[in-house]
Structure I
Amino acid sequence: MTSDQIQLVKGTVPVLREHGVLLTTHFYKRMFEHNPELKHVFNMGNQQNSKQQTALAMAVLAYAEHIENPTVLLNAVDHIGQKHTSLDIRPEHYAIVGQHLIASISEVLGEDASPELLEAWTLAYNQLAAIMSGHEQQLYDAQTAKKGGWTGWRPFVVKEKIKESSEITSFYLYPSDAGQVAEHLPGQFISIRLFLPELHLLQPRQYSISCSPNGKYYRISVKREAGSQHPDGMISNRLHDHIEVGDLIELTAPAGSFVLNKENLSHKVFISGGVGQTPLLSMLEALVDNTEQTPAITWIHGCRSEQVHAFKDRIAEISTTYKQLDQHIFYENLPSEAQNHYHGRVELDLLKPVILRPETDYYICGPAPFISKHYDFLIANGVPVETIHFEEFGPASLQLN
């Protein structure tokens, strides 16, 4: 790109800041009208709640702001790439997206979209697509290089279906070809896809792996979404109501950059809300399964009540054998007092002496407001930003670190 073209792209930054979601909303509407087959690739639930439109608007804005030095976006590129490989996004999809994105810029900006501006954005997008697809190819190559690894969709059979609480059920998924499965990094997720008769679409949904790596199966633990007509809720509820032991489900290989740092023996603090504990449970099991590493662990979990609290028996079992595990549970409905149990939502202020220690890594998972609240608390109390790790389910909307 020439310096003039770079300046043209940077000149659209104020417009993207103010009207980016309008542009991306128009883009998705246009793309699905012209290429309806992509409705099977994209999570349509994230279209309903505007998460995908917002995430794309933020990504386009960030790229325009850093068009002169896109290498500063490598962490974001990896995060998006992990999501894309989990959805089996390929280079040909970038060509379709680029066609509709440039057309959307022209249609939304109208007379302000000069031929020079459209040419500059076409070159900028092609540059971004090359960066993204190149990185994703490296991720695909790494997946196939693993023992038991693969790319694309692979059929798995449900061998166990276990109720963990009044809302959460676990599914144990084994490859139908009887082969091995690649060991995941604790904290990663897999995508599944199911046909939703209500929408007449195949729909993907990402679920954290809730067990430690074992080379044989993956476990996902799924919350029922009562009365939900949202596509994500439809997928979760279809798993609960229609998927039984012996049924087949298609999966993509494990992906995700929210993973356990096992390089040191620092104190680990796991902070979760509701079903957000699933990736943290995989991390916890991986730590306690490794007899060579015995860091201190603080487990902090919040949910509505004991009835909806999944894996409480599993955590209690671990705590009887792993003496360095200290757990603190918050129930919004707490019928009676118990040791290390608190009434209300998670309040880290009550646990300052427990969690604010030197050489500590923090892992947070739950709804976006939950993450923001506890991230802000840690920062306000002097915790270094590089020691705080978090996972937001769905397209990224948080810009915290």
Structure II
Amino acid sequence: MIDMLVVGGGYVGLSLAVAVKQAAPHLAVEVLEAAPEDAWRNDGRASAIIAAASQLLGILGVWQDIEPEAQPITRMVVTDSRTGDPVRPVFLTFAGEVTEGKPFAHMIPNLALVGALRQACERLGVTIRHRTTASGFSAGSTHVDVTLADGSPLQARLLVACDGVRSKLRDMAGIKTVRWDYGQSGIVTTVEHERPHDGCAEEHFLPAGPFAILPLKNNRSSLVWTERTADADRLVRADDLVFEEELERRFGHKLGRLAVVGDRRAFPLGLTLARDFVAPRFALAGDAAHGIHPISGQGLNLGFKDVAALAETIVEADRLGLDIGSLTILERYQTWRRFDTFRMGVTTDVLNRLFSNDIGPLRLMRDFGLGLVERMPKLKDYFIGEAAGLTAKNNPRLLAGQPI
């Protein structure tokens, strides 16, 4: 029998498997991944990893493999303007370090992140089954019976769904969600530019939504460009000339000539919050538990927080000789994570509604608020500590850079 079966071989599923197996090597851990074995190598995107998450990856033994590809964010600039404005006044700036020599976040190519986690799985003896997923399951008193897509059965003490914001396993478990659509899509691509960015990240609040420029190695930047869904679909389908002209209107010319060097894709944006994170012998983690607006860059990092809390819950229960799949144990994880997740979901929802418009009174109010924060160094330090994930009093050990 498998001790923990993880469905979903992305960053969250893999890091959870590594965290549990590393701390409790005797537990049998397997991962089901629907995609072919080498599909992850085609992901040209990058992700923002906060300081707490990089500490987690360090304890898991993968950060040293990722760090050469990681670009520290040394500074953050926030502007609020219209697309056609000739000047974009800077309302807020953040220094990029939470302590000397420690950036509050890094930008990491997904290829490096997933590759390092897969190598850790291989090193620790975590089995990854490709081209398959769970098509059904039923929880009993001592285990959960799982049916794979090809009809073959598996048994596990605990089933964890890391299968994305449209989680089928969440639906099978009967867990309801709070969900609404923003009518926006996030265009994601990578650009190359003439001049160095010096590690500076920028977030331009425009009427259609935020336009984020996130630094990568080798004079490149990752873009998360929010537009109304119809406009985003039109831009993604447009020819290169039209796309690059629209891009330059938003990006500007301070970094010189631009060239799009990555695929451009549009992802619909909405808020999805699971009403429960657990059921008997079943837990949600990552986007299966919460999908939020990218305005704060915290989506993936919420998933790493889930990993740290769930892994610690499972490992400590196992060390005490308790049943890792019992609802009583899993509710500890739910209590640990649900409030923080709902708080972040509400925060990003309010920020998106406040900034994704061109309403005069709201513009005056938000610009006054940004300017006020800019003049209060202690408040800025608090916000950067929150963004880095280092200020929470009840952080799991992995996020604090401590082994379970």
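61 is what came out when percent of Cα pairs over 19 Å apart, for residues 312-391 alone was calculated for one structure; which of I, II is it?
Of the structures listed, the value fits II.
Consider the structures I, II: one of them gives 15 for relative contact order in percent (Cα under 8 Å, 6 or more apart) as calculated from the coordinates. Say which.
Structure I accounts for this read-out.
Which of the displayed structures (I, II) returns the greatest value of distance in nm of label points 7 Å out along Cα→Cβ at positions 144 and 280 on calculation?
Comparing I, II, the top value of distance in nm of label points 7 Å out along Cα→Cβ at positions 144 and 280 belongs to I.
Of the structures labelled I, II, one was used to calculate FRET efficiency 1/(1 + (r/R0)^6) of positions 40 and 264 (r between Cβ atoms, R0 = 41 Å, to 0.05), giving 0.45. Name it.
Structure I accounts for this read-out.
All of the numbers you see were taken from the coordinates with simple rules; none came from a lab. What you are looking at is a predicted structure, and each value in this text was computed from that prediction instead of being measured. Cβ atoms are built from the backbone, for glycine too; each structure is taken alone.
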